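Values quoted throughout were computed directly from the atomic coordinates according to the rules given, and no laboratory measurement underlies them. In this text, all values refer to a predicted model and were calculated from it rather than measured experimentally. Cβ atoms are built from the backbone, for glycine too; each structure is taken alone.
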Structure 1
Amino acid sequence: MNPLDDQLGRAWAGRARDFPPRIHFARPSRTVPISLTGPACALDCAHCGGHYLAHMVPIERALTSRRVREAASLLVSGGCDAAGRVPVRQHLPAIRALATGRRLNWHVGLIAADDVAAIAPHVDTVSLDFVGDEATIREVYGLPATVADYVATYRRLRAHNLRVVPHLTIGLRGGVLGHEEPALDALAELEPEALVFLVLIPTPGTRYAHRSPPPAEDAAALLADARLRFPHTPLLLGCMRPGGAYRSRLDALAVRAGINGIVNPAPAARRLAESLGLEAVPGDECCVFSSLFDAP
């Protein structure tokens, strides 16, 4: 047995022991992303370059958008300022209006304490990008921040009893692994309610456009390691990951690694989950709103 098969086998055994035989497959058609800054971002990050902001509904149009009106939930996001913070307070009156009858998942960056207090009444979940080493922070975001800043941000949000789901991008530094294991070390101290894993997408027009994502086997090994290190924590494979043959390979490996949920799963993952006796639980919103988190 090769080392990966052994690791996947141990991870699967742990999942089978500690979780019911269900896997959550989300297709988040009823969650609409809105940008508080339109297409603007002061950071021009190496992996994004503002590309993904262009696909969000600008906050100025959100109140009149039919797409938003019909949404069950919103991802409140946007570009960052030079300090790595999404300007969350500027449009709070509009957010209050949009929050009625909808759940809000916030992407806030390295949010300040007074901003946490301001948005807390309107938060259902915070999706917090988490990075595990300073070299990755500098290269990707161009920020003089530290891992301690990300830990402090997490604690700042939790101090207001907000649900915080860290998001860890595998291969964030141009497809090279390095920050992920230190990030898991730091997260183990924080004991998050859940973890979401993403994988670098080499995106046209960005500084990482011509890089490659980490091999699917390496990403799967990291997922298996996380399963073993966080035996009782729901682990999800989020929407931001490469498509095509890469997704098909990774998603199937993720099932074997004991993942609890996958967004937009490849058919190969669905077939494997069924063959392993897992019941597929569908969802139509952001994975952080999965029924995994519903009270029993």
Structure 2
Amino acid sequence: MESTKIAVIGAGSVGSTVSYTLLLKNLASEIVLIDVNEVREEGEVMDMHDALPFVETSNIKRGDFADAKDADVIIITAGLTQKSGETRLDLVQKNKEIIQSIFSQISPLKTSTIVIMVTNPVDVMTHVAQEISDLPANQVIGTGTGLDTARLKSAIGELLNVHIPDVEGYVLGEHGDSGFIAWSTVRVGGVGIRELITDPAVFEKIENDVKQEAYNIISKKGATFYGIASVVADLVGTIVLDESKIMPVSARVDNWNGISGVCMGVPAVINRSGVKELWNVALEPSEVEKLQKSAEILKGYLS
């Protein structure tokens, strides 16, 4: 798009880091940061404004909910954050109320707007946002298992001492405890991971490390935000540049490997229209079973 306006709702650690990452990547002509805490919002914008001489983005400013109505991309990070000892699913009801309040204030949206949900539990919040946004479901996307997949790629790249972007594969299902590594999808330089690693204990350790990393970071510094900001920036770039890139996002699933009626982390083709299509990855029977279990857990939070 020649001129792109991005609204980031939530000026906490995640929202402000997302905004700064987008600023550095020059993905928008205008970024608007919105938060009910106007003092925090103003301080974050003032701080980032000092970076404008070093980037191509023309403006970052503070705004209110009305400023999101004409945005090309809206990124929602607002909500309660996961505390040490909590799971993401512990946040469902309170964050659902926050998301409903936000959409009541930003609607109606442009018919072409793409909404990116970051607020946890992101799969449930994506479903909620799809139901109340009046946008087609394919235009409301969650970050899904993008961060989990990034952690997987980093772990394998470091273990095998190869360039991390040369690692392919996905974590699927919930962005949370029931998510799982689909090992059948993992390749390094075109070689299946099972040809490179044969010790079952290594697979088990990697899966455990990927699942526990967020909890470990939260216990040490209170929140995670650099990784998820990078995931969001990658997703925004794919949308703005209409790249049709395959990414593991939280998308509405309709008969994908036998699963329907839920948003969860699955590989999807992403372009300017949002989710163009789900990528037809054939999973192993044991992986389909894990996907079904994850879907059932998520469905339990949708009522």
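As an exercise: helix-only ellipticity at 222 nm (-39500 (n - 2.57) for each DSSP H run of 4 or more, over all residues; to 500), calculated from one structure in 1, 2, equals -10500. Which structure is it? The value was obtained from structure 1.
Looking at distance in nm of label points 7 Å out along Cα→Cβ at positions 54 and 246 over structures 1, 2, structure 2 comes out largest.
If mean count of other Cβ atoms within 10 Å over residues 262-269 comes out at 26.1 when worked out from the coordinates, which of 1, 2 was used? Traced to structure 2. Supply the structure label, taken from 1, 2, corresponding to Cα extents along the principal axes in Å, for residues 78-173 alone with the calculated value 41, 23, 23. Going label by label, the one that fits is 1. Looking at distance in nm of label points 7 Å out along Cα→Cβ at positions 46 and 62 for structures 1, 2, the greatest value goes to 1. Can you tell which of 1, 2 yields 18 when relative contact order in percent (Cα under 8 Å, 6 or more apart) is derived from it? So the calculation was done on 2. Suppose mean count of other Cβ atoms within 10 Å over residues 214-221 works out to 14.0; of 1, 2, which structure was it derived from? This figure was derived from 2.
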